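Each value in this text was obtained by applying a stated rule to the coordinates, not by laboratory testing. Note that the coordinates shown come from a computational prediction; the quantities given were computed from them, not determined experimentally. Cβ atoms are built from the backbone, for glycine too; each structure is taken alone.
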Structure 1
C-alpha cells in the first residue's frame, strides 16, 4: 500500500506550484507582478539608484527638458523641475513614499478590519447589527471626501493622510471578513471543532480565520494600489505629504502651473502613478484567479 501511495503523493503539485500555475495563466498578472517586484526593489534601493539627492537644486538647470528633447542633457535624463531638482531622482525617491503608504495603510486597515469583522461574525445579533450599521454609515460617504475631512481634522501631513485612508478602508475588510466568517461557520469542520470543545478564540483565529484569508489577500492587493492613488490625490490637494517631500501627488501639485511650458514635470509623476496602480491591479486580478477555487479551471 505504501509503495502505491508514494508515487501519487510525489506527483501531487505543491501549494506554491499550484498557485503559480493558476496565477501565471493571467499574463497581465505576471507582468504586473514583475513590475511590482521592480517597484519594491526601486523603493528599497532608492538611495543608491537615484543619481542625486531628491532635494538637491541645480539653479543653472531650471526646467531643463529630458535628454531626448532639444536642450536636454544626459546629466538629467528626465529633465528638472521648477526648482532645478532632478526629476529622475525625485521619482525614484517618491517610490519609497508610495510603497510606505501602501504597506502602512493596508496593514492598519487589514488588522483592524479583520478583528472587527471576526468579532461581528461571532457576536450576538444585536452587536453584529450595531457594528454593521456603523460600517454602513462610513461607507455612505465618498471615500476621498471622508479622507479629506479626517485629514483636515488631524492636520495636513503624510502620516495623517495614511491614518485617514486606513480608516476609510476598514469597512471594506469588516464586511468581507464578516461575510466569509458567516459562510465558514455553516461548514462541518467548524461544527466538529465546536463539538470537540474548541473555545471561542480558538474557533475565531485558528479554525475559521485561515479559511477566510484568500479574499482578504486579494482585497489587500487591490487596496494597496488604491492607497497609493488616494495618497497622491490628497498630496495633490495639499492635504497629504508636504513640500519638499518627493511624493508623486505632491510633485504634480507643485508643477501644475508649468504644464503648458514644461510637460515633463507633470507627465512623469502622473505616469508613475498610472503604471504602478495598473500593475498592482493586474496582479490583484491574478491573485483572485489563483486563490478563488470557483475561478480555477479543472
Structure 2
C-alpha cells in the first residue's frame, strides 16, 4: 500500500509536467517568433538612427538615467497622406480578396464535402496542387495570361467583360488588363483561394446531414435549409478561412509588385521603400507596427466578443 501511495503523486506530477509541456510549447513558439520580433521592431520604431546603429533608449550619464523615445515617426504617419492611403488600399484589397475567395471557395468546398468518399482525396489534391509550384512562378505566370495576346486577356475581350471592368473603374482602358486593380485582385484571389477552401471543407465535412433531412421533413426548401442550417454550422470555417486570407493580404508585397500598378500602392510596397530605398529603418518599423496593430486589435476584440457569446449560449 505504501508503494502505491508513493507512486501516485509521481504519476500525477508527471501528468502535470506533460500538460505543462503541451501547453507551454505553443506559447513559447509565439513568444520567440512573434512577441519577441514585434518588441524588437517596436523598439527600432521609437529609436533614433545613427548611420548603421541605433541609439539606446535607456542611457546613464552624470548620475542621470535617461529614457529617449522618438515618436516623430508615428506623428509623421498621421500627417502624410501617403501612409493613410496605402493603409486604406491594403485593407480594401484584402477585404475584396477575402470576399472573392469566399464566393468562389464556398461552392467548391461544399461540392467537395458532398462528393463521394472515393472522390474527395482527388479533389483535395487539386486544391493543394498549386502549392507544389513556386509561389513566385505562379504569380508571374499571370503576367503572361493577362498581358497582351494572353489567352485569358483575349477571352475577356472576346466576351466583352473588359467593358464592364472599364465601367467599374478596375482597368484604365479597353484591353489594358495588366498593372491594374483587376489584375491585382485576380492574382490575390488565385493565390489565397486554397486557404479559404480547406477550412471550409473541414467544417462542412463534419456537418450532420440528418439536420437537412429533418428540415426537409418540416417543409423547408433546399435553399432555406442551406441558409438556416448549412451556413450557420459552417461559420467556424468561414471565420477561419477569412482570417487566413485577410491577414496575409494586408501586408502582401509580391503580388502588388508584379501585377499591380501605380494606382494599387499597398503598405507592403511602402515598407520596402522605407527599408531598402530610403534606408530609414525606424520609419519602416513604425509603419510595420501600425500595420500589425490594425490587424491584431480588431481580431482581439472580435475573439473577445465571440468567446463571450459562446459562454452566454452555454
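Can you say which of 1, 2 returns 178 when volume of the Cα convex hull per residue in Å³ is computed? The read-out was computed on structure 1.
Match the computed value 4.2 of distance in nm of label points 7 Å out along Cα→Cβ at positions 48 and 264 to one of the structures 1, 2, and report its label.
Values: 1: 2.7; 2: 4.2.
Source structure for this number: 2.
Assuming 22.8 is mean count of other Cβ atoms within 10 Å over residues 176-183 as calculated from a single structure, say which of 1, 2 it is. Only structure 2 yields this read-out.
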